[in-house]
Structure P
Amino acid sequence: MESGNRRNLYLVTLSVSIAMVTLGVSSGWPTVVLPKYKNNETSVHIDKDSTATMLSLIPVGFAAGSLSTGYIADKFGRRTIIVASALPFIIGSIVITFAIEAWQVCITSFSWSCGTGMVSTVVNYYFSEIADKNVRGTLSLITGFMFKFGNLVAMTSGPFLSYEELNYILLALPVIYGLICWWIPETPYFLLRNHNVEQARKSLRILRGYKDEKVLEAELLALQANVKNEMKHSSSLKELFVGVQYRKALIIATGLKVTQFLTGSVVIRQYLGWIMDETKLDMKQSLVIIIYAAITFAVSMMSSVLVDRVGRRPLLVFSYFGTGVSLAAVGFYFFLQEVARISTDTLTTLSFIPLAGIILSNVISTLGYNSLIYIIPAEVFPINVKAIAMTCLGILGCVLGFLIAQAYQRIKDYCGLTAVFWIFAGFAFFGSGFSYFIVPETKGKDLGEIQAELQGARYEAAAVGDRLGNVVPNDNENKEANELEELNKKESV
């Protein structure tokens, strides 16, 4: 069968990637700006309490953006969310450009994180619905790579830019990506879900670049049969949690999300400078952060190559296990320092272990679960509950991030960094076992095949000819039925 031309698909990916760069820069903004606030390099009047409030609004804004995404994506489309997400970024950037009070900075923090929640929730299932099975994982990882690129740009150039220049950049970026993403097509899945066969055909023609019209029509028919099968059920929150057919997908997605956060990758990055201060390593905090960000960026390029060659499941299993070993080694160093209390000279000799272990765990997790954690949920949920499921996962991530950030300091104060890193390592080993026994391989499978594997007999999948025979129009689908009859005739010619 003709493979088509993916040029337009790659152009769409590049366009959406500019949105991810914006997310990355806004994510790195606090790391760069907080020292400027502390050193009174800006005109903003802000104290430590206000700074803490600003940071605490990030998960709140993310949750708000994620919640709104579920409704808008199902009502108005995936493309609409991507384009509309530029608005909260623009609002936040305008406010911060003229901000002189702490409450204005808080508005910006909430607004940016709201936009981040919108894009982060929708982007992976947008790609899962527009990409063919051979490049679906790679395209999703490219957007993750561009997020890390934006983060790297902010963290390496931010210290050398003025506060105003950095804010002007964050005003320009959402305007640029909003304009560029205006031309990207809606997903064929969403269009078919809304019975817009002609627009779905047009979207598929743009994305696949088929020269043979029969190949295009065959794929359109297969997609339509999948969508009709999945849309037999409702799209409600109750349907997601009550429907037996979604149980495996829920277990897989929730398990991966929980283990990702409980391995501590987010909180370790946030407290990296403070953790290094606890060691005997003689290196400036700024240099440690730049090295960490640069290696993360470099490794993210490799992950996009591996995911569709090695497969999702092996990467999950080995990345969780490798992360566990690395974090256990860091915990062992702090055990020698906090519990065994060995000599300072010996600790100085071993002072490379915490930084090396943290960087190694970051490298391994970036190659594996930290990249895949956003791809697999978009693949395992059917279209009727995909938007609400991704929204719920986003909110779960916000709750977990808040709880872990609160628990980290308390565990460190009572039990030391030894306990912190060994707990993280324990969850990493658990994640490896969970991935091996529970998570299926989705590489090289289209979304219908994945649902057939997860739901088994509940999912009615068949060959294209059989699917056509199963399509029965009702009173509200006369136009769609006519389209199917015409396509069936063409297929039989």
Structure Q
Amino acid sequence: MRRLVLIGLALGVGLVALAAAAFFVLDPFDDGAPSGDVVSLWPEVPPAHVDVVSDADPVELGTAFTSKVEGDVAGVRFWWTPRNEGPHTASLWSPDGERLATVDFEQAGGQEGWRTAWFDQPVEISEGERYVVSYHAPRGHFAQTVGFSGQSYTGALAVEPGESGVYADGESAFPTKSWESSQYWVDPLFVPREEVPEADAPALPKIVDTDDFRAEGFPTSTNTGVPKDWEPQQTFTGDVDIDEPGAVLEDVRIVNGVLHVRAPDVTIRRVEFVGSRIDNLQANTCNNDLVIEDSSFVRGDTELFQPAVQFGGYRATRVKVIGLSEGLRAGGRPNGCGPVVVEDSYVSIAPADGCPDVDWHGDGFQAYDAAAVTIRDTTILLNHDEGCLGNGAIFHPNDAGNERLTVENVLVAGGGFPFRLGTPGEVSGLKVVADSWEYGPTTITSCGATRWGPGNEAVTVSKGGAVASVGALSCR
């Protein structure tokens, strides 16, 4: 059985019709499946926020699940990455740890994706009992999402949010351990024997998209991002692809996923990213002329540990980033990424989950291997805590492949140095909130190649938002 799932936007008020190819994911269920409908825990789209673990030790990785209806487990699939070398063997385990069935996967190759294997005979399981499907990764380097709290995408199966990912170190054995609510993306392929109930709608994380910071003459959390009282016309959970040049995506919400921009000249307008981000460097090719307007990036269920937008060749206008541990990034110049412009936007980032135990080096805006960057009429705040300093509100270092930086009428605060510049540039109207730094207001190593214009000063900001100068800033 092989299905093609098209994820598209219907015609309607506030929606732009896209070609069918703009959003598509091939269901990776292999031919040779048993007769009857096959359902699974996870959707056909790639899992969200997957990292490849560097550990090369052998490990058994699994998912604990229950069935809501009578039926049979016919096979197993798992999310494979090229570093996860086989051979791989999948198992189905009973509630008390008895191995009920095994199957070997064919040797994997090519691009990352779901790998599927079918048992010789489907295995009947009991409704409401806790089973585990797993596979053995003899050389480690497996896919993992830390802090996963999602739920099943079918009404036939269920997982306990935050408790479903299990593992066992060493040789193949019944996996019972868990770590930091990690999910290892192992999926039972289930054939129900009765009507499948409708799946519960995924719970939407609590959205916090405003704060109380105000500075007269600069953007705030209330006049950036999606408009007040805005509602999405459609919500996507998980990753979304755009591969149609000139496509326009507007008035949608994306939850716990990555928007992969695989074509040039794409416009993102009035889109709310909840625990989600944009990536426009695909297959070592940068998809330039990306426009992001009136869009918000807010925290979701899990920590991204990634910028809201990367890598380059984009213009962000009236964009809001709030509560994430990284803001915006410019880069990708070796792969053809073009200039970046950020304007009329508001970025307010917070320490990463687990800080100070995790080594957090967050930035409001950072550049590595970046073409020319312009930031104008924008507020960028790094809200650091004791022991969780982060890096800086703007970080544009030397010896990092960066071209140049232009700053016009920008207010920054927080970090070791709120403003760090090591490349040629032009800076005017830079306001650094006084005493928001740990070491100093600025550190600039390129003064000889930087035009230091008027209006660069340290300021105070009152509770009412009044901005007052406390002294000029020199280039040093």
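For which of P, Q does P(r) over Cα pairs in 20 Å bins from 0, in percent, calculated from the coordinates, equal 23, 53, 21, 3, 0?
Going through each structure in turn, the value belongs to P.
The value 0 for helix-only ellipticity at 222 nm (-39500 (n - 2.57) for each DSSP H run of 4 or more, over all residues; to 500) was derived from one model only; which of P, Q is it?
Working: P: -26000; Q: 0.
Matching structure: Q.
Comparing structures P, Q by mean count of other Cβ atoms within 10 Å over residues 91-98, which one has the largest value? Walk me through the numbers on the way to the answer.
Values: P: 18.9; Q: 15.8.
Evaluating mean count of other Cβ atoms within 10 Å over residues 91-98 on every structure, the highest lands on P.
Using the calculated result 1.00 for FRET efficiency 1/(1 + (r/R0)^6) of positions 131 and 211 (r between Cβ atoms, R0 = 41 Å, to 0.05), pick out the matching structure from P, Q. All intermediate terms of the calculation are to be shown ahead of the outcome.
Values: P: 1.00; Q: 0.40.
So the calculation was done on P.
For relative contact order in percent (Cα under 8 Å, 6 or more apart), the calculated result is 23, so let me know which of P, Q that is.
Working: P: 23; Q: 10.
Going through each structure in turn, the value belongs to P.
Output the label of whichever structure in P, Q has the greatest value of distance in nm of label points 7 Å out along Cα→Cβ at positions 99 and 411.
Values: P: 3.1; Q: 6.4.
Of structures P, Q, the maximum of distance in nm of label points 7 Å out along Cα→Cβ at positions 99 and 411 occurs in Q.
Readers should treat all values here as calculations from the given coordinates under stated rules, not as data from a laboratory. Since the model is a prediction, treat every value here as computed from it, not as a measurement. Cβ atoms are built from the backbone, for glycine too; each structure is taken alone.
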